[in-house]
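There are structures below to look over.
Coordinate-derived values only; no laboratory data. Computed from a predicted model, the values in this text were never measured in an experiment. Cβ atoms are built from the backbone, for glycine too; each structure is taken alone.
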Structure I
Amino acid sequence: MIDYLLLGLAVILMIIGLIGCVLPVIPGPPISFFGLLTLHFTRFADFGQGFLILMAFIAVTVSIIDYIVPVWGTKKMGGSKAGIWGATIGLIIGIFFFPPIGIIFGPLIGAIVAESMKGKEFKKSFKAGMGSLIGFMMGIGIKLISSFIMSYYFVTGLF
């Protein structure tokens, strides 16, 4: 009976992990990892210790990279610290006031507004905003890849 409860919890964690790859307030890859780990403690799957350590490393690494990539994108496209802060504030406002489209365009608009307030011309502000958007989308892509890999092993471990 407990195995089925753990299996249900593991499935829920995997689904939340995938959703968390798109919603920045939910740490997708770590939750996907906990789904794998939960499945490991059932009779349905038995993952090796090395595999679990590798998946934990991937989850932590991807989570760290997810914070770095949007900043890198903004800097690469000529953004300043103001643009980075604007993108972050835009993301937070977008999540709460304009979901789901605000998650995508909040950082872009936030970076543009912040860079413009700092005195940059619109073209340069827009370029910095696009860097933020590109970085954000790259972060989503990296998280989705890692969570889909964990989902693949989840399903193959189950069957």
Structure II
Amino acid sequence: MHSHTVGSYLDALGARTPAPASGSGAALAGAIAAALTELAARFSDEREATSRLEELRSRLLELADEDAEAYTAFMRTRSDADRDRTIDVPLAIAETASEVAFLARILVEGGNPRVAGDAEAGAELAAAAARVGARLVEINLGGSADPRLERARAAVAAAG
């Protein structure tokens, strides 16, 4: 994702190819949420939150690439290891986005009111990214019992 323009990424997302797809898109939405929340943290002079949000934004960008790579690898190999990656990466997206949503809600309530709209947008986008990541965990598990599904659901609950 780092090497693409937004337009070329969206072209790739809309193309008739297996990846990038919804996991990568959710991760990018989560990264946008983190950036908006980071803006609110900066205007609220919340240095620790700003630093953590920078880390979360970076991780979500990495996860956008990792999701596309995981799905492409699974389509090629159909191996159990690559199938596990199609579960682990969306789980990481859900959990990382959930943390962004949590920080955003704190800033909505206690941050600079002039950027509350940015924090609210961050919270909404992050919660949506968490829901998509969790749903992909569920889909990719294919109905099998697995503790990662409960973790994904917990991330959605925490994201609000």
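With mean count of other Cβ atoms within 10 Å over residues 92-99 as the yardstick, tell me which of I, II scores highest.
Ranking I, II on mean count of other Cβ atoms within 10 Å over residues 92-99, first place is II.
State the single structure among I, II that was used to calculate mean count of other Cβ atoms within 10 Å over residues 12-19, giving 18.9.
It traces back to I.
When FRET efficiency 1/(1 + (r/R0)^6) of positions 44 and 132 (r between Cβ atoms, R0 = 35 Å, to 0.05) is compared over structures I, II, which one is greatest?
Evaluating FRET efficiency 1/(1 + (r/R0)^6) of positions 44 and 132 (r between Cβ atoms, R0 = 35 Å, to 0.05) on every structure, the highest lands on II.
Looking at structures I, II, which one was distance in nm of label points 7 Å out along Cα→Cβ at positions 84 and 108 calculated from, given that it came out as 3.7?
Going through each structure in turn, the value belongs to II.
18.6 is what came out when mean count of other Cβ atoms within 10 Å over residues 52-59 was calculated for one structure; which of I, II is it?
Among I, II, the structure yielding 18.6 for mean count of other Cβ atoms within 10 Å over residues 52-59 is II.
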